[in-house]
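K.L.:
Please find the structures below.
What follows draws every value from the coordinates through simple rules; no lab data is involved. This one's a predicted model, so the numbers in the text were calculated from it and none came from an experiment. Cβ atoms are built from the backbone, for glycine too; each structure is taken alone.
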Structure I
């Protein structure tokens, strides 16, 4: 997964306009990456937004998968799964969800969102176990 973030370093995305964004997609294709992981806006990390619908579309046009990071709130899940839909009612090339997979620091919250909105299909469990109980059951020390 070729991660994208905005900055001034040699491996940072300096310009997030279409030309700058496409240059990093082309670099990822050149080095045979299959996934691009753009950062997303919102608390608690407050990264710059690099996963607008048009950016998601550019990733797909390159035949790559979009794997943004890091989904840490229910609100972020709703935004990128299309509940807010960026002011668009659909009918365009920018259709939600604006991701193919995602990174999260809160698996319980992310799984609950997937259950609540029907993204987890049978036979996937619909009850989300408590993360601390899972770690205890696996023998991790407190």
Structure II
């Protein structure tokens, strides 16, 4: 997605990483960003920032704490936080198969705050819903 959404991004770069680094979003021929790009940017914002958009989110803070405790850089990577947020979104849609996801609510990682929780989870789910609704409509 990085190369589709952002200027100067390669196929090996995650869109979430490019967003966090304030990379410029590609503009269409009429000089506006694609609506899907704006909705995906909103997903990243709800994952990585607080509701006001001026401080790190609780998910990021918990992820950073886990990384510091384990002396690694993994949980706080934007692509990992985005993946866990998406996993929580899928789990909350109540899929018929638990093969896809499980554990975004009651696992040890969930207890550590490594999945969105509470109001942030609601905002992330809404952002993902908006993005995938438009994507699905565009694919029809």
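K.L.:
To which of I, II does the computed value 22 (relative contact order in percent (Cα under 8 Å, 6 or more apart)) belong?
P.N.:
II
K.L.:
Have a look at I, II and say which one yields 1.6 for distance in nm of label points 7 Å out along Cα→Cβ at positions 31 and 47, as calculated.
P.N.:
Derived from the structure labelled I.
K.L.:
Once distance in nm of label points 7 Å out along Cα→Cβ at positions 71 and 119 is calculated for every structure in I, II, which label goes with the largest value?
P.N.:
Largest one: structure II.
K.L.:
Sticking with this one: Give the label, chosen from I, II, of the structure having the highest value of percent of Cα pairs over 15 Å apart, for residues 79-126 alone.
P.N.:
Numbers: I: 53; II: 38.
Max of percent of Cα pairs over 15 Å apart, for residues 79-126 alone: I.
K.L.:
Where is Rg/Rh (Cα atoms, Kirkwood Rh) largest, in which of I, II?
P.N.:
Between I, II, the highest calculated value is found for I.
K.L.:
Another question, if that's okay. Could you figure out which one of I, II the value 11.6 for mean count of other Cβ atoms within 10 Å over residues 23-30 was computed from?
P.N.:
Label of the source structure: II.
K.L.:
Supply the structure label, taken from I, II, corresponding to helix-only ellipticity at 222 nm (-39500 (n - 2.57) for each DSSP H run of 4 or more, over all residues; to 500) with the calculated value -9000.
P.N.:
Of the structures listed, the value fits I.
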